[in-house]
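Next come the structures, one after another.
Throughout, read-outs are computed from the coordinates displayed, never taken from laboratory work. Computed from a prediction, not measured in an experiment: that's the story for all the values here. Cβ atoms are built from the backbone, for glycine too; each structure is taken alone.
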Structure I
Amino acid sequence: MDLINKYFPNLSPEQVARFAQLEPLYREWNEKINVISRQDIENLTEHHVLHSLAIAKVIQFAPGSQVLDLGTGGGFPGIPLAIFFPDTQFVLVDGTGKKIHVVQAVASALGLENVTAIHGRAEEIKMNSQFDFVLSRGVAPLDKLLVWSQRFLKKKHVHILPNGILALKGGNLSIEIRALPGKGKEYTEVFPIRNFFREAFFDEKSVVYAQG
C-alpha cells in the first residue's frame, strides 16, 4: 500500500482496505489459474495496480458514468479503477473465460458492486448499454480499438474529454497514431505516465486518449 499511498494520499479507509486485499487475492488465484505471469506477480502493485491508476491521473470519472474495459485480462485496469471510482459503473470484458472467472471472484471478494464481468470478444459482444469511455491495456492497436469502440460510446458528453478511448500503451506510438483517421491529429492526446509516477517501469509508458 505504500506505493499507492505515495501517489494517492487521500483514499478513504474503504479504498485503502480494498487496495490492500488485491495482492493476496491475486496471489491466491494465480496459484490456481495463471492470470498474471509468475514473475510479474511479484510486482503486482507497481506493474498492474498503479499502472491502471495512471488513468485516474488523466481524468476523473463523474459519478454515475459508465466505463467499459475491453480485454481486461485478470481485471486491469478495471478493478483498480472501480475501487478508486466507487460511483462509476464498470463493465469488464475478456475473451478468456477463466480470466473473467477470476475477475468475478475478485470483485465479489472486494464487495465491488460497481463491477460487471462479461465473457466475450470485443468485436463480437452485444450490449444494450453505452459508455462514456472505453478502456484498454495492451489489447490492440488504436485504430482497431476505435473501430470496436464506436458502437459502445454515448453521444452525450459529460467530461472534459469527449467520450472516447483511454488506452494504456508502451513504446513509440507514432505509427499507431498515424494509422488513425486524419493521422490522429485531431483525435489523440498522449499523457506520459512518467509525469505522474517516478518509477523506472513507467518511463516509456503512456495513457493515450482517442476521441470516438
Structure II
Amino acid sequence: MGALTSASLKAALPGLAAHLESQAAFLNEADAKLGDGDLGVTLQRGGRGLIEIAEDLPADVGMAFMRCAQAFTKISGSSYGTLLATGLMAAAKACKGQEAIAWSRVPGLLGDAQAAMMVRGKGALGEKTVLDTLEAARHAVEGLDEPGAQLEAALKATEETLDRLRDQPARQGRARMFGEKSVGLDDPGMLAFRCLIEGLKR
C-alpha cells in the first residue's frame, strides 16, 4: 500500500473489530482489577460501531477518521472511548481534505493524537497509562514508511513499555486509587492499545 487512504482504512476495520471481539473478556478481566471492568465491552462496542460505518467512509481521510471518532462516541460513554475519539479527531483535523496520506506521516498523526489525549485526560507521560504506549509507538515508527513494519515496531515498543511500567504504581485515572496494589499489574488502557495494534495487524 503506497498511502493511507479511506479504502485501506476500510479494509483494516473487519480484522480490528474481530480482534476486539475476541479480546473483550480479557480486557474486562484486566480492567476489573484496576477499574470498572467494562473496558472490553467498550472496545467491543467500538469495533461493532466501526463495522457499521465502514461501507460509508468518505474518500477524504480526515472525514473518514472523524466518522470513526463519531462511531466510538456514539456507543460509549466511557473515559477510554472518549480518549480514543479525541485522538481520532486530532488525526482527522490533520488529514482533512486529503484522500491519501503518506505512511511516513503516521508518527506525526500519533503525536497529534497523543497531544489531544493528554489535554483531554489531563495526563502526562510516565503515569502508566495509554499515553506511555502511544509515545513509545510514535518513536518506534519514526523513519518507517511501510505499514507492516510500522505495526511490528509499534507492537514491540508497546510490549516493552508494558514490561517497563508493570512494576510501577498507577498515577492516573481510576487505577491510581489502588496505589501500591497496582504494582505488578498491567494498565488496562495500555493493554487495550496493544489489542488495537494487534487488530490492525490482522
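Quick check on the output: -9500 is helix-only ellipticity at 222 nm (-39500 (n - 2.57) for each DSSP H run of 4 or more, over all residues; to 500), derived from one of I, II. Which one produced it?
Matching structure: I.
Here the criterion is distance in nm of label points 7 Å out along Cα→Cβ at positions 54 and 150, and among I, II the highest value is seen for I.
One of I, II was used to compute relative contact order in percent (Cα under 8 Å, 6 or more apart), and the result was 23. Which label is that?
Of the structures listed, the value fits II.
With mean projected area of the Cα convex hull in nm² coming out at 9.5, pick the structure among I, II it was computed from. The read-out comes from structure II.
Comparing distance in nm of label points 7 Å out along Cα→Cβ at positions 38 and 166 across structures I, II, which is largest?
Comparing I, II, the top value of distance in nm of label points 7 Å out along Cα→Cβ at positions 38 and 166 belongs to I.
Can you say which of I, II returns 27, 17, 9 when semi-axes √(5λ) of the Cα gyration tensor in Å, for residues 78-189 alone is computed? Only one of I, II returns 27, 17, 9 for semi-axes √(5λ) of the Cα gyration tensor in Å, for residues 78-189 alone, namely II.
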